[in-house]
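Each value in this text was obtained by applying a stated rule to the coordinates, not by laboratory testing. Quick caveat, the model's predicted, so the values are computed rather than measured. Cβ atoms are built from the backbone, for glycine too; each structure is taken alone.
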Structure 1
Amino acid sequence: MFFIYELCQKIIFHFLNFLCLFIKDKKFKRFVYLRDSKVFQKKISELKFNHNQDIYWFHVASAGEMEQAIPVARRLSTDLKVKFFVTYYSPSAEPFLKNFPEILLAIGLPIDVRKNYQYVINKLQIKKIFFVRYDIWPSLYDVCKKNSLQINLLSASEKKTKNGIMGFISTEWNKRYYKNMDNIFAVSKEDFNYFSKQNTKSKIFLAGDAKWARAFERAKTLSEKKLEKDFSCFISFCLDQKKFMQKKCVVFGSPHKDEHLIAISLCNFSKDYFIIYVPHDVKEENCLKIKKEFENKNSRVVLYSDIIKTLRNNLIDETKTNIDIKYNLEIDKNYQINKNYNVYNLKYNAHFLAEYLNQFEVIIFDKIGYLAEIYEIADAAIIGGGFDGQIHNVLEAAAHATPVLLGNSFHRAREAADLVNSEAAISFQNPNEMFQFLVQWVSLKERGSDSTSHPSIRLNLTRTKTIELFKSIPDTSEIILNALLLQGGEKRNR
């Protein structure tokens, strides 16, 4: 059976290599390159390491799973002093490798052939393997079992991202592997019950989702992006819009069609709102098309790449000295969200002239990778995909205690459902209802603290509930560490 399966894997790989002769897409070529067994084995053979060091293997599918693995790996590295061999399936995981601790080697998972994995285990003397979420491969799993590796499943969930027949096949396929896992760390009580019914041998733990811890960790960490002077100037410009122009800052994160139309309509309230529009596709052609639509509504709109060229020239430095950046590095020791924490302050109280501030009402952010940092200054974040069932990441905004607004088709994203069910996000039945909420936010006067339906009061409640929810999330890394300590005889290094 494995012979036929692995033969098919090799045939598919050669077919993909053939397609590379005609397909010039860099992402596709990179994907095919990562499947090469020769590249994989060469990297392993060149590796030099301390043979007395314990090595754990983490395998992730893509960027999302990589982010879930990072806080767990960091805790294991700190307490157990282990190194990590990391494999991933999608190239989208590669930008996040720099955040993964104590990596011995990180490389794409090759075609699913047992010989590749046996070579790794023999060479590195792997002690444990961690699959994150769903990406379980038959040959890899078989080699791990035959070598008596402890097999762990992190962020285990019954719910799949795929629907229909493919989702059903994926679910049924993975059930055979769930029964022989050593440890399964379930995300929710429902998942805990699901895996309990499926398993006869595995030990199952309710560990929560490390995605929450990672989102909060990123929110409070001084990232390289916050150190960039151009980006800090941009943030200072946005903060001045709020402070001196008395505008609400609304961030549209990866908006789809419905959220896009709300943003366009909101231009009619430009004296009240300052919009930061962050498209999912930041290619020049797409951003210019969006810019044209705003201009058709007589909106004063600019691309980030254009405004950043002149931003520093319009700063007012009250001390007449060179502008530098200073940061408040105090981090809440009690793992709480501190909305007053802001690392974007420019030294010497540098600001912008009101005439310059008044030139723009909408900024289209045409640079990738900054959305999580932008959410920090938002008075509200509108997350794309909430009306069509393809909702984007809600935790990046929530981790800053920024109120999250979304459509009602969020049930495929567990974290979005958790936020809404905990009143830590506001869901709307249709785009018009969300638009009317935004209009009332700036047009209605608050009628007192008992008026819980007023947008301002609802948004403040959302912030409070978000903080409470983050506090209540289980410490996934601690649960996993303690489970391994009890079972494997590892010694905690303090």
Structure 2
Amino acid sequence: MSHAAKRLRTGRDRRDEEHLRDLGYQPVLARRMGGFGSFAISFSIISVLSGCMTLYGFGLVTGGPAVMLWGWAGVGLMVLFIGMALAEVTSAYPTSGAMFYMAHQLGGPRWGYYTGWINLLGLLGGIAGSGYGAALFIGALLDLQFDIEPTPESTMAVFTAILLLFAGFNLAGVRMVNLLNSISVWWHLLGVAVIVAVLAIAPDSHQSPSFVFGEFVNDTGWSNPLYVTAIGLLLTQYTFTGYDASAHLSEETTNASVSAARGIVRSIWVSWIAGFVLLAGLTFAIQDYAATQGADVPPAQIFIDVLGTDGATALLLIVIVAQLFCANAGIAAASRMAFAFSRDGALPGSALWQRVSARTQTPYAAVWLAVAGPFVLALPSLYSETAYTAVTAINVIGITPSYVIPVYLRLRHPHRFAPGPWTLGRWSRVVGWIAVCWVGFATVLFCLPQVSPVTAASMNYASVALAVALLLATVWWPFARRSLTTPTYDTSGKNAELLQEVI
């Protein structure tokens, strides 16, 4: 790197740290991510090869091809509105606490506290969803190659191994996380291209466009097609979560006020395009709808029908690696949220969770919390076949509302908000209200039962999980309110910069 480039980077980094001190925090995390890294972590968590693949079977039952394809197009647009509105607030408040800090500043301590709790719940649910989905696909691969039939116990064991593996990567520092996320972007884009190309060329026959874009299937037990269509949107809304990672890693990103905001928006529209192409490619290639629908892992059945065992194995490996990238990025985002939430005294045991390694400048205790939480959330999968879908719903109803709470507060109290360098200008209020209204609708929607009749095994426990989280938050509030603060530091210590390296 030239001396001029180093001076430019140093000046930009100094401004980032001065801004962070102005927001009330002493820099303790290493700024080793650039603009591409900020985009890469959100794109990796959205992970169309994780969300689309793991819930593809749900989509086949709940509305079928028409709801999957048109739902992706429509919900993706709504998510883009959410992302733009969130990006604008992120540009003004680039901290690891993200929505927690934004809500605290715009609405007060109680708003920030509850926003932080539901955001953390959603992040942990996302890790559980992507990691357990990867375990399911690994089980399908082992069955395909070695006739090792997966069981709930073996799937949980694989899931546990995944969590421990990526705990190790995250403990190695943000440089390792950033490297893996950068690889992840190209793996996802090339993976989608390879899968769609193979499914376009290899089959002897394809489904018709009228089937792919117009076939409605309802095997949920519910008779109302509008209700089925609505709950079928879960596939898209679940996939489009986790893009707040750019905000959570902003204290480790250079030029954070711009890079984090751009990372959020870019990760959404790139995923929107890639996901639509992937869903269309899969659905055109279905050979036997009933067999695909009834398979343990429906995309694997499509691969087998088209390519046979060996070809299916190769495509499954592409999907599995992408899902692992997603889980790794999710642990990074959740650990930064837990660290920031504890830094302000909002979690039980905050003194532990905010600890940072002197060697790697990583919140190591928060990384372990980000591993233990998803493990606990996934445990019901040992006893309930519908538990995985419930975990994905926990992710949606936990994390998505937290995206628009700061947006709502910014709209409600415009005099409290000073825009950052990335702004929507005159479109800010229109985009913001569209985002708030959509999330209000989606949050109610995904608390509803997904299959009929509703039994103990088929019930959607997402609403129960959200209620438990809010109850725990309420119980802890009398204690947290005594220590919940936004600390202020002396901004004169300019010589305390961290050694930084932009990747």
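Odds and ends about this structure:
- Winner on Rg/Rh (Cα atoms, Kirkwood Rh), for residues 38-269 alone once structures 1, 2 are ranked, highest first: 1
- Which of 1, 2 yields 13 [relative contact order in percent (Cα under 8 Å, 6 or more apart), calculated]: 1
- Looking across 1, 2, the calculation of Cα extents along the principal axes in Å that yields 69, 49, 46 traces back to 2.
- For Rg/Rh (Cα atoms, Kirkwood Rh), for residues 150-261 alone computed as 1.19, the structure of 1, 2 it came from: 1
- Among 1, 2, structure where helix-only ellipticity at 222 nm (-39500 (n - 2.57) for each DSSP H run of 4 or more, over all residues; to 500) as derived comes to -13500: 1
- For 0.55 (FRET efficiency 1/(1 + (r/R0)^6) of positions 54 and 430 (r between Cβ atoms, R0 = 35 Å, to 0.05), calculated) the corresponding structure among 1, 2: 2
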